[in-house]
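Readers should treat all values here as calculations from the given coordinates under stated rules, not as data from a laboratory. Here the structure is a predicted model, which is why all the values come from computation and not from measurement.
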Structure P
Amino acid sequence: MVEVAVIGAGIAGLTCAQKLQQGGKSVVLIDKSRGLGGRLATRRLAGTHADHGVCYLQAKGDKFGHWIDELVSTGILRVWTTGIHRLAADGSLQSPPKFANYYAAPLGANSIAKYLGRDLEIIGDKLITSVDPIAHGWQLSSKDPEFSLTATEVVIATPPAQALNIARESIDPTCIQQLSSVQFSRSITAIAVYPTSDQTAAAAIPWQGIQCIDHPTLAWIGLDSSKQLNPTQPVLVIQSSAAFAEQYFDAPDLAVVGQKLIDEIALLIPTLTTPELVQVHRWGYAFAQAPLSDRFLTAQTAAPLYFCGDWCGGNRVESAYLSGLAIADRILSNS
């Protein structure tokens with residue numbers, strides 16, 4: 001029996017597991033995917049890459065700021081830009097309202113996840129279907145009949161709907177109600193890769209990222225190749241508004257959906273030609289609506305069972321990091 005099993009290898013689960021291991025706990029991290037990071041996602045493309053989840057990191061508080069400093073000192077992060085432009089609903093492009101450091105990973109956001117996952121015992125490609133109480137702990141089950149894992153304590157670091165699928169039969173009604181209260185908006189991301197002949201034109205684009213304010217179709221436009229140290233071809237990442245995602249999330253032809261997003265930004269980048277490659281990704285749990293005010297959620301169970309994520313105390317990357325950190329601190333303080 002391990003001391004702590006952490007389900008979900010997004011930033012909250014990775015942060016929690018890493019902190020617990022540093023504190024001397026035996027930890028196993030399990031995720032339904034083969035990779036790490038959740039929305040710290042990087043799509044590897046022919047000769048280039050793009051961050052199609054988290055756009056950048058920026059700290060609002062000291063704890064997250066210190067962690068960003070650590071990532072900068074290791075070379076994983078660097079300052080990407082000092083200002084994010086804004087696209088108004090009427091289509092007008094506005095200069096950054098304020099200037100600050102926005103950080104990105106030249107090798108892709110997934111390099112952050114790999115750094116957090118260093119030296120951890122990780123079980124990938126394993127969908128946990130239930131956590132059931134046993135004497136002095138929990139039994140974790142999956143669809144794999146050969147999988148078996150017991151733990152004294154469990155941390156579920158997934159979106160609330162997925163957490164309910166795992167733990168509904170083992171938790172109290174109040175906990176079920178709290179998990180059920182958090183809803184997520186959806187998003188669709190288009191990655192557009194342009195020919196190498198467009199790189200000179202891309203280098204002259206006067207912005208790196210654009211936040212779209214109350215736009216019916218767009219939420220974010222990023223010149224993602226500008227995060228790289230020596231980009232050879234332009235890469236744009238376009239994230240949809242929640243309204244657009246609701247309309248087209250289940251569309252059978254994602255190529256058509258991606259083209260709709262690319263068409264929306266054509267006037268902003270008239271110097272670029274037609275993309276030579278377009279890929280589209282759907283995010284079912286993009287941003288938490290009305291997140292919980294607490295940093296984590298504790299179930300009223302005989303053995304400790306916790307829930308965390310970016311839906312605790314906020315809805316951004318910093319919230320996820322602080323949520324995972326808070327649970328780890330609680331577990332270590334109870335030892």
Structure Q
Amino acid sequence: MVFSESTRSSWSPIIQKNRSTFVYAARLKLEYYAAVALLRALGVAPRSCALLLTKVIAWLAYVFSRRLRKIAEKNLSMALPELEGLERRQIVRGVFLNLGRVLGEFSQLPKLHRENISQVVVYDGFENFAASVQRGKGTLFLTAHFGAWELCPYAHAIYGYPLKFVIRPIDNPQIDNLVNNYRTLSGNEIVEKKNSLKEILRALNNNKSVGILIDQNTTLNSGVFAKFFDIPACTTTSLATIALRTDATVVPGVLIWDAKLRKHRLHFEPPVELVQTGNLQADIAENTALFNQVLERLVRKYPEQWLWVHRRWKTRPPAEKELY
């Protein structure tokens with residue numbers, strides 16, 4: 001059969017679309033199998049070996065991920081302009097090493113249980129969480145991509161305090177399922193951001209705990225500008241809105257790597273005293289700013305343990321130029 005040029009032209013977009021779909025599906029499969037292979041290989045290794053291997057991976061990522069290095073350096077130059085170039089580079093290297101630690105600890109999650117968790121994670125400020133439980137209004141964890149953040153809720157659940165935490169799904173659905181299977185092994189429950197409100201309210205009403213990450217850039221229609229390192233940062237209003245509407249206790253909680261202990265400290269700060277003037281929108285903005293201040297204090301103290309490779313100040317107020 002002979003095709004005319006016009007016939008070939010009419011079929012071309014369809015062929016191109018099918019080819020693109022096939023390539024995309026193949027890429028998702030390859031990513032998934034690579035993730036499975038990496039997690040299983042690290043998972044069968046002893047924890048010390050897994051952490052050593054991911055340290056090497058982190059160094060390689062630091063050397064070859066020029067884009068992420070530049071984002072981190074740009075963020076640090078804006079947030080902490082007083083730092084010298086060498087100090088900034090040391091922090092950036094520490095950030096990559098922390099990401100390696102996140103991967104290493106994540107691969108070891110299935111091995112953790114009540115008898116060995118204290119060898120990896122110890123509490124710091126548990127009384128602040130206990131006071132929230134005693135209050136009986138439910139606990140909202142003000143948390144962030146800090147330290148080995150995947151281990152943070154996992155360890156808390158192993159100690160006997162499972163929680164729900166709100167996430168944005170990973171773009172690759174198969175990797176998303178893989179990661180969520182690990183996350184929920186200790187009894188935690190995943191709540192997808194788009195369907196979260198009803199489940200959050202039910203949990204708080206039953207005096208349960210919910211973790212909400214507030215340190216990522218968001219869009220204008222789902223956040224407000226609240227200063228973070230003295231730079232307006234578009235920040236989710238979900239934590240402040242839910243706290244004000246439910247009277248749940250807001251407890252800052254992050255996992256901190258302690259090099260002296262060679263363990264992670266599951267650190268809870270005293271509950272945040274909410275601003276409540278009766279003007280809901282103003283109170284949401286004020287408390288969101290307050291939450292950013294709490295997080296900023298922690299990041300200033302442990303700068304290498306926060307996710308500086310994220311474009312935190314990407315969304316800008318109207319008429320303000322882009323920063324990246």
Using the calculated result 8, 26, 24, 21, 15, 5, 0 for P(r) over Cα pairs in 10 Å bins from 0, in percent, for residues 113-288 alone, pick out the matching structure from P, Q.
P
Could you tell me which structure in P, Q was used to calculate Cα Rg over 2.2 N^0.38 Å, for residues 209-248 alone as 1.38?
P
Work out which structure the value 142 belongs to, where volume of the Cα convex hull per residue in Å³ was derived from one of P, Q.
P
Using the calculated result -8000 for helix-only ellipticity at 222 nm (-39500 (n - 2.57) for each DSSP H run of 4 or more, over all residues; to 500), pick out the matching structure from P, Q.
P
